[in-house]
Structures are given as C-alpha cells and as structure tokens.
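All of the numbers you see were taken from the coordinates with simple rules; none came from a lab. Please read these numbers as outputs of a predicted model, since none were measured by experiment. Cβ atoms are built from the backbone, for glycine too; each structure is taken alone.
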Structure I
Amino acid sequence: MIGRLLVVLLSGVALLAAVTPMGRYLARGAIAEGQILWRRQSIERMVADPATDAPTRAKLRLVLEARRFAEDSLGLPAKDAFTQFTRLEHDTLVLVLSGAYRDQLRPVTWWFPIVGRVPYRGYFDFAEAKQAEQALAAEGYDTYLRPSPAFSTLGFFNDPLLSTTLGEDSLDIVNTVVHELTHN
C-alpha cells in the first residue's frame, strides 16, 4: 500500500515538473541543490589535511570562527550549516532576478511552495535567467539580474560553504556566513 502511494506521489511530482513552468523551475533547483549536497566535504578534515594550502586553510578556519560567533554571540541557529565545503565548477552559483513596477516602489513577487511570496527568483541555469529577465522587461517591469555566490535552503538542509564564497575576501566571507545563517 505505501509503495503504491509513493509511486503515485512521485509520478504526480514528475508530471507537475514536466508540464508546468514552476514545476520545471523547482525541479532544476532541486537537481542543482542535490549536486551541491552530494559533493560536500568536511571543513574540519580539510583544515587538518596537509594537502590543503595555507590560504585556503586560513579561510576555512575563518568560516568556522564566523559560524561559532553567529551561533554563540548572535544567537543564530547554525545547526550543521557551514561545517562542510562544496567545490563548484564555476565562479557564480546562481543569478538572482528581481523586478519592480516602473512607477512604484513595489517589487514583483513570485509564489513558491513552503516559503510563500518572495521578491526574487534564483536561477542555476544562466540562459534561463536571461530569458526570464527579458520576459519580465517585455511585460513593462524594471529588472535587475545579479550574480550571487551563496544562498540558503532556509534551514531545510545543512548548507555547505561554497567555493564561490571561498574566493571572496575575509570580510565578505564572514558577512556571507552570518547573513546566510539568519535565514535558518
């Protein structure tokens, strides 16, 4: 009985992903997140590994210190976020699209399951991001498409430090860790 229910549920999700733009968008995001989570490595092991170069080791230690500060001094729920590292194949993780009504200080919002309405959309597929920006502009909105080196899964998963963040200077690394932990 449970097996049949699971098959029906997964079939419904696959059908939704195949036939609706939101379903395809969510499926692409889930695949990208799965790849990020699959490739995680322990930061503590990397710090202890003699093969890790000194500048990388120093930045990884800084991440652990920033995480500890955010949890102990600011009371942020760090859970196991930023205890692992994922190396990405590119310099930009995601492109973030925002839009606004041209004659108002009011953002365009999008609705998502679980989180509700948000004033941006993140795209792992950069060509898709540019198409979405053009479509929004064609509807008469002002648009802003920017790169982001990090994002939060809002505490649903233990977000790793990404290589896109590790390339930043010390202040930006600490800012990213603390900022992302506020979403937990």
Structure II
Amino acid sequence: MQKLITYLNSLVRFTPESWELIKPVIIRRTFEKGELLSQPEATNDALYFVEQGYLRTFAIEESVEVNKGLYFEGELVAAIQGIAIEACESVTVLVLDKSTFFGDFELIPQLTVLWKNCLSFITSKIEAHNDFFTLYTPSERYEYIIKNKPELLERVQPHILASYLGVPNETLNRIKRRRLQLSM
C-alpha cells in the first residue's frame, strides 16, 4: 500500500487525514495467470495499481488480439471500454473503483484532481506507445526494448512481446535471428 500512496502523492498531495478516509476503499485483489480483470465490452471505471506480477491490455481487432500495453510492479492501468486487462502472471493489484470513491469526492476534493491526473498520465503513456509504432521500425522497436526495457525479454511470453511490438511471431523470430547473425 505504501508504494501506491507514494505514487498517488506524486500526482496530488494528500493530507494524512485524507489518506485515512481513502485507505478503506482501496481493495487488494489477486488474479491468476490468464484471468481477466476487465472485459473489452464492459464499462468499468477502475484503476489498478500493480503490486506484484504484470498485466497486459489488449483489444480485439479483426478477430485478432492486439496488445496495447504491458504494466509491471509500481504501474497504474485504467479499465477503458474496448480494452481488456489480463493477468500474465499471478498478480496482486490495488483497485481504486470510481463508484466507491465517488462518495468521497465531496469529502476529499483532491480525489477529483487525482482521478483526472491518473487518467491523463495513463493516456499520455498510451500515446507514447502509439508514437513508438509511428517513429520506429519493428527492428528498432526490438532494439529499444533490449536497451531500455530488458525485463520484458525475461518476463513476457514471445507471442505477447511480438504483438506488443506490432509484428507476427515469425517477424520477431527473423529480427532475433538477424540480430544474432550481426553479433557473430
């Protein structure tokens, strides 16, 4: 819970008294690998803070799952309509549900600012990921992952990584082979 408090305080400053009102409505939940936290067709106004494990967000586009994001320990993800959230490992999250918080918005004015800041931050992360596809080739995206996010190569299944990079499995395998040949 302390990591969440630190994270949220980086977005909006809360008084200790405010935290005492907020803590009871934050719910800790555990999901097993493959379990969905949010369905794409569901309207779910919740934020999930990853304590342990990792999540992926994906959409169904032309009958194919397309990964939209990967979220690890210490990151926040929003349930957005049209996007599913799946546990890729056994995962523990802290859930901030807007409907539960709603009554406290009047008691704690910073909650409205927090909610908007969280959604703004998540939106900017999604936009940065979209720019990633526009600015880089698949090989450059893979190189970026190697240099900046090597933990993805260790924890993320190859088919999920391929979709996250926006390429079929075969293309990811070719990129890996080419890279290996160049290093010899």
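Values as computed for the structure displayed
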item: Structure with the greatest value (metric mean count of other Cβ atoms within 10 Å over residues 110-117, set I, II); result: II
item: Structures I, II, by distance in nm of label points 7 Å out along Cα→Cβ at positions 78 and 158: label with the highest value; result: II
item: Highest-scoring label, criterion being distance in nm of label points 7 Å out along Cα→Cβ at positions 22 and 150, among I, II; result: II
item: Structure with the greatest value (metric distance in nm of label points 7 Å out along Cα→Cβ at positions 30 and 54, set I, II); result: I
item: Label whose coordinates, when mean projected area of the Cα convex hull in nm² is calculated, return 11.3 (choices I, II); result: II
